[in-house]
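Each structure below appears as structure tokens.
Throughout, read-outs are computed from the coordinates displayed, never taken from laboratory work. No experiment lies behind these values; they were computed from the predicted model shown. Cβ atoms are built from the backbone, for glycine too; each structure is taken alone.
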Structure 1
Amino acid sequence: MTAYTCRNCHLELPNTHDRSRTDTVAGWVIAVRVALFVILPCWGLSNAAATLVGQNLGAGRPGRAERAVWLTSVWNMAFMAAVTGFFVAFAPQIAALFTDDPEVRAVAAGALRVVSYGYVFYALGVVTRQAFNGAGDTRTPTWIDIFCFWLFEIPLAWALSRTALGVEGIFWAVAIAYSLSAVVSTLIFRRGGWKTTTV
């Protein structure tokens, strides 16, 4: 559900700027596809965390379940930090692999670079949200996603794209939404209500 919500929300973001700018849409789609490919291991680790939470809660060991989530988060954040460094350093070269159009390349490179600033937060947030799923609570991560990626991110992208940032405002909106999602999900996770779930 998390991946589905984020993907569909992100595909709508270029429309908040200018529907007639095909270079914006094309560049954004390139960036999203590259990011989705690179983020696959991040999702894999978060799914592993969900499994560990379910197993340990079922065994009556909530403390171990929590430790598994934090350990997985650390590894996930380390991986996404490396991805961020790679995108910041080589965004133009990556974009050039997919198009010869300089305007599309500029949009794609900008998106890869700016959005990656939120990747470390995304890595934390996706693990803590999946931990709720592992505990049998699917409502909490769903509401977090709806709030952060639909009710917050899209209006923010619309607002920022109408400032001096222009289309880059859309990219900053994504990075900010990733960060907000991580903060919200981690705070709720730390409250520990999920530990009382019977699995």
Structure 2
Amino acid sequence: EQFMSRFARVYSPAVLALGVLVALVGGLATDDWSKWLERAATVLVAAAPCALVIAIPISYVAAIGNASRKGILIKGGIYLEELAQMRVLAVDKTGTITQGKPAVVTVEALNGHSDDQLLSIAAAVEQRSEHPLAHAVLAHAHGAGLAIPTATEFQALTGAGAVATVDGREVMVVSPSFAAKRGIDDGALDDLIPRLQAAGQTAVV
């Protein structure tokens, strides 16, 4: 796209100059200006750079739209160009490439609570959250047929999770790092969280 933009900056004036040259040379040589102006216009139309300039952006739009329908997000045509030059792919964390559809795969309840109790309380907090992880928790709770209690005083914690009141108690569903900052610590988490993360899972406490 950048090449075509640079090319068009040279090509467009060149085509215009050619059209003017055809009209001037032919008109001066034959004194039939009407005929040569028509021919110059034909040259300009035939050699117009519009198709060249428009073709590449249209192809990018089509490619990005097609990828979007398949669940692939591409932020712009420049990234398609760079993809053609790519020789190495580096991925974050554990090297896991996901479909962008998180799902609950592990529930670990501590301090005498059952997994179902933990899941239903977490789902109560997540009911009003728009985060994809919240949707995964809710879907898992519904799939297990659990009764989800009503939560009040919901508050989204940007980049950390959410907090709400469930059955008169404040409940937080947050990232391990946020829990540590708030002094929420359980010795069992010291082993559990790294183990889940090593398995490519996103831990929520």
Of the structures labelled 1, 2, one was used to calculate relative contact order in percent (Cα under 8 Å, 6 or more apart), giving 12. Name it. 2
When distance in nm of label points 7 Å out along Cα→Cβ at positions 40 and 128 is computed for each of 1, 2, the largest belongs to: 2
Quick one: helix-only ellipticity at 222 nm (-39500 (n - 2.57) for each DSSP H run of 4 or more, over all residues; to 500) came out at -26000 when computed from one of 1, 2, so which one is it? 1
Entry that produces 22.9 once mean count of other Cβ atoms within 10 Å over residues 24-31 is calculated, selected from 1, 2: 1
Cα Rg over 2.2 N^0.38 Å - structure with the largest value, from 1, 2: 2
